[in-house]
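These are the structures in question, set out in turn.
FYI, it's all coordinate maths here, none of it is from the lab. This is a predicted model, so every value here is computed, not measured. Cβ atoms are built from the backbone, for glycine too; each structure is taken alone.
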Structure I
Amino acid sequence: MPNIKSAKKRVKVSARQNKENTMKKSRVKTAIKKFNDAIAANDVALASALLPETMAVIDAATSDGVYHKNTAARKKATLCRSLDKIKNN
């Protein structure tokens, strides 16, 4: 446990930020899971409706600094690829 006042504050602040980042990551994972469930069910209409929402959640997490921009781009490209795959079949 820190003894210096500023170090004590940093522990509190970093714990709060960690909690917020964990919540944002969880929100992204949940959105991706919903999208992937629609893909698994071959529901093109639902997956097409969920794609913009999921991308918005990923973009929001990226702008908050939770994800690197390349990580977000990779996640979004994977979603688009899976949607295109079921559209073409």
Structure II
Amino acid sequence: MKVTTRDWDTSEYLDSPEMIHEYLRVVMEDGDSELLFEAIGNVAKAQGMSEIARKTNLSRQNLYKALSPNSSPKFDTVKKVIEALGCKLAIV
């Protein structure tokens, strides 16, 4: 019997506000900025990259590029996306 596999896509499992909040919280605690950018990208993909692009006034292509692994997006881009996701940045 042949086993078929596919790549893991985190965005497929981010299906509730609670799941998204906990995912971002855990990634933030880790402190790895590359992982954080990737996580924000996963959440944006889960909520619809076109919709996030519309809310941020950025192109889908630029969002995918900015939030991909090994990227270094500008703080302004990250802030816009976080807000478009319905989240807030906070220093505690």
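Summary table
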{"item": "For P(r) over Cα pairs in 10 Å bins from 0, in percent computed as 17, 37, 23, 13, 7, 3, 0, the structure of I, II it came from", "result": "I"}
{"item": "When FRET efficiency 1/(1 + (r/R0)^6) of positions 2 and 50 (r between Cβ atoms, R0 = 41 Å, to 0.05) is computed for each of I, II, the largest belongs to", "result": "II"}
{"item": "Structure (I, II) behind the derived value -17500 of helix-only ellipticity at 222 nm (-39500 (n - 2.57) for each DSSP H run of 4 or more, over all residues; to 500)", "result": "II"}
